[in-house]
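Multiple structures are listed underneath, in structure tokens.
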Structure I
Amino acid sequence: MAKLVSLSLLIFLYILSLCMSNFGKLKPWNSSSLPYEILSLDIAGRFRVDSWATTAASTDFGGIVQQTPAAVLYPSSIDDVINLVLFSYNFPSPFAVAARGHGHSVRGQATAKDGVVVEMGTLRGGQIRVSWSESLGYFADVGGHELWVDVLHACLAHGVTPASWTDYLHLTVGGTLSNAGISGQMFRCGPQITNVLELDVITGKGEFITCSKDMNSELFFAVLGGLGQFGIITRARIALEKAPTRVKWVRMLYDDFSKFTRDQEHLISVHGLNYLEGSLMMNHTSPNNWRSSFFSLSDQSKIASLLTQHGLLYCLEVVKHYDDQTGITVDQELKDLLKDLSFVPGMKFKKDVSYFEFLNRVRSEELEPQENGLWEATHPWLNLFVPKSRILDFNSAVFENILLKHKTSGPMLVYPTTRKMWDDRMSAVIPEEDTFYCVGLLYSGGMNGWEVLDELNQEILRFCDKDEGNQIKQYLPHYRTREDWMKHFGKKWNAFQENKAKFDPKMILAPGQRIFN
């Protein structure tokens, strides 16, 4: 027994010496070693500097950018994150800190070269609380590190739900709120950021601040859509509404883009639908894709014939919620809403599914390519907000020319929303026009083939640059120069810059966005 204890002690001392060799060197942070003073903190034991941890935190879902951190922190509490940021802020040579939620960015936005990546997922679980008050109604207090799919489960257990979603639910609350959080519900209830009542935020000074529209409002509005530049969201209070139980889900196909957009704009202007998105179908791709299977084999045969004839089709997708009380009338209400639309005759397809099944539609279709080893790919996605006045030109130049000519594959989304559902006090940037389109080019490439797709993106962006009013905006933006960021933010740039100086003056947070760093 004594020999076993001695052997265990020797192993422990050996491991400790390895750790000390990494932590104890008196070198500046950018030489990829932590300052030795950090050993005095309680969080010292929750750092990892081994290559497995730093490599895993050096890239993201996009698979394009690789920025290796000096260390990765696996926090056991929010206090650990506060102490890390506070230490960096007070250190003579501050180091970068990036909060990583689910790593679903596509251009390395959650990376921190030579800094510290905080794996917020280690905090996940148990921090979702549904409440009710006379003034607010139902609301949920949710950890910023929690996944939206878990928020949905917790809320449905109480018969309530958030109103606004993203198409993919396995994203963190803090991650989507740092961007905007968009999907087909926006025309009715706005993006996710306009459904937030209150936030807890760790600023770049290491301050822990609760904020809302009426309390510390400058920080509240800055953080929502602020790309992580002003603080790490650790809690969000989300407004809730009564949850439906099922949905009527309809897809209609168009061979004329002007009819397609006219019908979309009509439907978002009338009351009755709960969700609307549009997408492209090209003759070199399957009508079904990983985003959501919908068409039967016989349907696919009919659609393939149309695609052979036209090369490109447009799919309008709508949803109407219902429950036991409204189930009797939902079919007639939906029929009345869709009766005057101009889709191709016979090209209307319907499904009836649970509310959860619809919201989680992307995840269910995601698992198949994962199981077949097809998920290890690059994702040079490009997301844009295109003003209504430019959408016909965009179709001609981009959809019909660039994308169809180069036979790209993957979901290609195009659907309208309205400016009135956004709050201009927030950092998120959208076009000035009352109606604009969300365009999502969500293609995938091989591990070494993303450059071709990225060149397509550059060709598309060159078309966008011809917009004299700079109204076409990137969503989930990626720019290479300060001038491009200034053009992106436009009239909001000065306020954005001032908020950075106020809440993160040493430019510690979210360096992967490459705005100030």
Structure II
Amino acid sequence: MASTTTPGRSTTDRPGPLLDVRGLVKDYPGQRALDHMDFTLREGEIHALLGENGAGKSTLIKAVAGAIGVDGGSISVGGTEMEMRTPHVARAAGISVVHQHGNLVTDLSILENVLLTEGMYRRAGVLVDWKRSRERVRQVLARVGVERKPDVLVRDLSPHEVALVSLAKALAGDARVVILDEPTAALLPDEVERLFGQMRQLAAEGIGFVYVTHRLGEVFQICDRITVMRDGRLVGSWDRAELDHDALVDHLVGPEKALAEITRATEEIGPPVLEVSGLSAAGLHDVSFDVREREVLGVASLPGEGSEALVEALFGLRRAGGSVLLRGKRLDVGSPRRAVRSGVALVPRDRQAHGLVPDMSVRENATLAATDRFRTDVVTRLMSRRSERQTLASVMKRLQVKTPSLETSISSLSGGNAQKVVIGRWLVRQSDVYLLDSPTAAVDVHAKSEIYALARELASSGAPVIFTSTEVEELVRLCDRVVVLHGGRIVGELTGDDLTVAAILRMSFGSSVDQ
């Protein structure tokens, strides 16, 4: 079925492939990560690459970018078959990857970041030609709509500007193929639209974008075509107009998987279990609320307006004043160590930076907060490996973590499975309070449903759950009640029929729900 996916450009008059991947195979010990995978990107196209975590997207991107070798198949750029032996070869071919967590050095300037890979202009091959270097950076910044001066430090930029400067860095290397991995994770809706506007403009100039995201609404907003992977294989490629949301989800999860229904509590909500009174910290002002038995409490705010500060204060990451009671007993959350000892668990927003130790195994990451539970001698600090493995096997089975073994490096797991290990750490610890700070960020739709079900299970078992999310729809569907913060203060509470996306957004922007 032919469809018009971008104004003025039909599916029948597009140019030939800019990037053409054919029959790509990549094997790891005991696992085939890519199984004769095909992918085609046309010039001037924005093409969504979708799949559950573990579907093979990251492996495909690494292969195209020259970060890993392959065991079969071919990669062609502009009609020329190439062997992507190194990232340098890929960059020379015009392929650039903008990673989810950014590819910028925060303590360097925009200029230094943009020219970090390509190198500064030189005079006589030795001295830096600052004038030419600045002019080059101004040119690429203008292409992406950034009006900042080249000497501004990256740490002083907004998340939206960081995303665009990362894009400018790709363009500085004359990229023809730009792979964007979850570029909107930290952006507000208007910032997302600004980024999309720049992408459309660059696509009109002939640049091809591979767009990786778990936000399906964005796919229908920005992408021309959609490719879905599952288990390292191609499920299919479609023009955007050929799919709707439900059909796309069916392709992503496969007919053999049924997504768990996201529902609010079916049991009667009980009395308060966790009581917070007058909590104040950096970015947080006199916050009071409670969490009740069998309840998942949502905490909503715009970035920097309080939700992240609240979670960090409750875990001892921010020095705070006020009172926190668990079943009438004061909780000591003066530091993360004290918070953990008091029974507080945190699944952080950025699992890579704050949740995982990449050089450790699955086992070591999962028992990080509960080593004392398996210690057999406080003096020699010997551990009971048998008890540890039995406990971990039970928790990993409960969470359906897919890993070759408990000794597998955590860095080899997909995003969804790694997130389950972070959650499992606190199940091993048997925590009393769970702070789930955007736990579904950058995980696939099936892993999301499993995390939702776990949040409900924890609440039903008597462990209070505080849940934050960058996706407002998620709060509406999962949480029994939502408190909304603006300027570090609670500006409203929503429940029942009043709990809607529009109401949360209005309050988040500081407006009355009745407006």
| request: Supply the structure label, taken from I, II, corresponding to mean count of other Cβ atoms within 10 Å over residues 44-51 with the calculated value 15.0. | output: I
| One of I, II was used to calculate mean count of other Cβ atoms within 10 Å over residues 116-123, giving 13.4; which? | II
| Of structures I, II, which gives 5.8 when distance in nm of label points 7 Å out along Cα→Cβ at positions 332 and 500 is computed from the coordinates? | I
| field | Answer label among I, II for the case where distance in nm of label points 7 Å out along Cα→Cβ at positions 108 and 484, calculated from the coordinates, equals 1.3 | value | I
| query | If distance in nm of label points 7 Å out along Cα→Cβ at positions 76 and 412 comes out at 3.4 when worked out from the coordinates, which of I, II was used? | reply | II
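We did not get these values from a lab; they are worked out from the coordinates using the rules stated. Small disclaimer: the values here were computed from a predicted structure and weren't measured. Cβ atoms are built from the backbone, for glycine too; each structure is taken alone.
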